[in-house]
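Participant: In what follows, structures are represented as structure tokens.
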Structure P
Amino acid sequence: MRVRRIPAARALQREAVLAVGGLRAIVLQVANPAVGHGVAQHSAFAKDPVARLHATLSFVYVVADGDERLVAGVARAVGRAHRPVVSAPDAVVPYDARDAALQRWVAATLHETALRMAELVWGPLPRPLADELLARSGRFATVLGLPAALWPADSAAFDRYYRDASAALRFDEATAGVIRELVAARSAPRWVRASMRPLVALTAPLLPPSLRRELGWEAVRGRWAVAALLTVLVPVYRALPPALRALPSRRYVAAARRTWGGADGSVPAA
């Protein structure tokens, strides 16, 4: 029996397959009421899904694999973007993008989605590898100011935190509207609009049933066709050379270095 060779934690964070989970991570982030209302009130990313995807992938790949100067530049830029994202005193749902609890949740969605994507391709990760990936994922929050002690110490602690935090996830009219506008992609190029239906079909089964219901994604057509397609594509992806699978990561890091490599450049919030 052939042994499946799973990449190391750092290499897993460079994988191109992470981009496939981008919509899932965004849905989970917006389903947190405080995050969702902050996005609904202060962000126009739903009108430009390509820009949002690029911003998220830039943040993920740069923090995971960029040098210290580049990561510090990204952190400063994202911190500036988050500074005005604060609710009014009379807001029904209070929020502050600099809140450590929200930083932890956003980082948790990036980690949990990366873990799901890795397991989709390579199967369950050995616990030591999963723990190492978790420790590396904590940097998504700590570079923005989360005290390291607030990031779960191991996979068991993360699972407890994620289960408890997920219990509070829900959509209301404002936050569900953000996601619906995002996937409608009305102002995006035609190829982006065409790609949204299969992306939703792939994403829907990976979400909690309650969120699928609230978004009206329970009966998304094409889910099983996408699942069948994955049985073909996953082995092909796994067989690609690691350098090719890491190509998007290298390009995002290189572009970031050219654009604002470590300086006080402008970067959209992850």
Structure Q
Amino acid sequence: MSALLDVEDLRVTFPTESGPVEAVRGVSFSLGRERLAIVGESGSGKTMTGRAILRLIPGAVVTAERLAFDGIDLLRASNRQMRALRGSRIAMVMQDPKYSLNPVMRVGDQLTEGLRRRDGLGRRVATAKAVEMLEAVQIRDPERVLDAYPHELSGGMGQRVMIAMMLIPEPDLLIADEPTSALDATVQAEVLGILDRLVRDRGLGLLFISHDLQLVSRFCDRVIVMYRGKVMEELAAANLDAARHPYTRGLLNCLPKIGGDRGPLPVLDRDSAWAE
């Protein structure tokens, strides 16, 4: 399988008054037209890795031995080239729609803006395509949602709008940052089914950022486990229960189990050597 995305020794550094702080430290992986998960605790560098690919971290210094998408050097690409790639070929579903959707624009205007400005589609055709995608993410009354403002939507509906917005241009690579965290189990399964069909039928490459180990073990092909900006382990998602690194084992042991002990959940005992 040819790699759609190549990441080698990726580092994201923030200058601070007390010196530089590395949020991502030497991360390397490749992604083909498959489902690759990045998992870890909050603060492990998952989202920073995804944002660095799109150069969406203002104030940070991003370096890498190689950061390439479909043969394009993303670190050396001009701002104009990056604007052309974002959305049309590489899309990212942000974690919280409250901070990603424009609060003073109607949902319909936000969904169709790219189609009209970038692709030159007329309002009627763009609106029809937006309605089609909202229906695909299981929004039952898409016309009403198009006319609504973001604050008039529930968190789960806002997240589905974000997913629809990113899928409308049919990108080659989708970076999904906790895309189902605000959805109930039924809608979560439906959204995962949509993403699965895009990978299977269209050859989409999916970088799936999550903290849900059980979800990624069922849905993804491979898993990268991160801790404090570094990759601890990479393995097939189906073999996640057989992980060997003590950090991954600790995360798995902290999960509640149906029918298990009702006492306090285990606390992860961290080793300082993991962060070295």
Structure R
Amino acid sequence: MTIANVNGGQIAYADAGSGKDVVLLLHAFPLNRGMWSRLVTALEKRHRVISIDYRGFGRSGLTSEPLTMELVAQDVRAVLAHLRVERASVAGLSMGGYVALELYRQAPGLFRGLALCDTKAGNDTPEGAAGRETFAKNAIEKGLRWVTDAMLPKLLKPQPDAAAVAEVRSLIGQATPAGVAAAQRGMAKRPDSTPTLATISCPTLVVVGEQDALTPPAESEKMAKAVKGAKLTRIPGAGHLANLENPEAFNQAVSGFVDALPA
């Protein structure tokens, strides 16, 4: 893990593997780049793999402003510039998918390929945005234990494995209440990315856990239909964090996609 002082912040990242083909991994809320450990292991023998902690998560510094998708995408671009990376295949899960779509709007030429995992293109309803503000206030007032208890039923399948529960608790425990609140407020401000889907010209994979209640398979089906040539893969036995609940199937899908990308 390394800290880059870029874009006015301290952004933690890991740079694993080697080779000319770069894979960028964008994590879910309210976790950190540690959620990608198994996928990094699966990819690093053939690819250079970069994973980043958003501000207020993992080892990155805090932000006093809402953590908008625009700001996170700017942070990502600054880290990639710091590492002299001009092209990458990008995989984002949940909030990471929101960031990936914003990143595509900012820098479409960066993308060799795009994997949108357990995410959606639409923005929040007014009720949804209000709910995020309530969550943000509760995160500050009640702390990470409350955040974990509130999020676990949404992130995992209805009857989750004990090991997955323990892993998610540990990952959320590495966040900060301020970071959680900033991310909720930033996600509430995100634009509708539905129009962006029709502009995507790079190879695209859409992945969803079959038991994802937070961004259900129907959302992924709509996205896959909206992106020209996109492929949809469903992950059995998995909820919203499909990469943690069925890592073998998830990693096979994403690795196979990345390995097959044209030079």
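Participant: With FRET efficiency 1/(1 + (r/R0)^6) of positions 170 and 218 (r between Cβ atoms, R0 = 25 Å, to 0.05) derived from the coordinates and found to be 0.20, which of P, Q, R does the value describe? Can you show the working numbers first?
Facilitator: On the way: P: 0.95; Q: 0.50; R: 0.20.
Structure of origin is R.
Participant: Here Rg and Dmax of the Cα atoms in Å has been calculated and equals 17.9, 62, so which of P, Q, R was it run on? Before the final figure, lay out the partial values.
Facilitator: Values: P: 17.9, 62; Q: 19.4, 60; R: 16.7, 49.
This figure was derived from P.
Participant: Given a value of 5.1 for distance in nm of label points 7 Å out along Cα→Cβ at positions 154 and 186, calculated from one of P, Q, R, which structure does it belong to?
Facilitator: P
Participant: For relative contact order in percent (Cα under 8 Å, 6 or more apart), which structure out of P, Q, R has the highest calculated value? Before the final figure, lay out the partial values.
Facilitator: Values: P: 36; Q: 24; R: 21.
Evaluating relative contact order in percent (Cα under 8 Å, 6 or more apart) on every structure, the highest lands on P.
Participant: Tell me which structure, out of P, Q, R, gives -20000 once helix-only ellipticity at 222 nm (-39500 (n - 2.57) for each DSSP H run of 4 or more, over all residues; to 500) is calculated.
Facilitator: P
Every read-out reported here was derived from the displayed coordinates using simple, explicitly stated rules and does not represent laboratory data. This one's a predicted model, so the numbers in the text were calculated from it and none came from an experiment. Cβ atoms are built from the backbone, for glycine too; each structure is taken alone.
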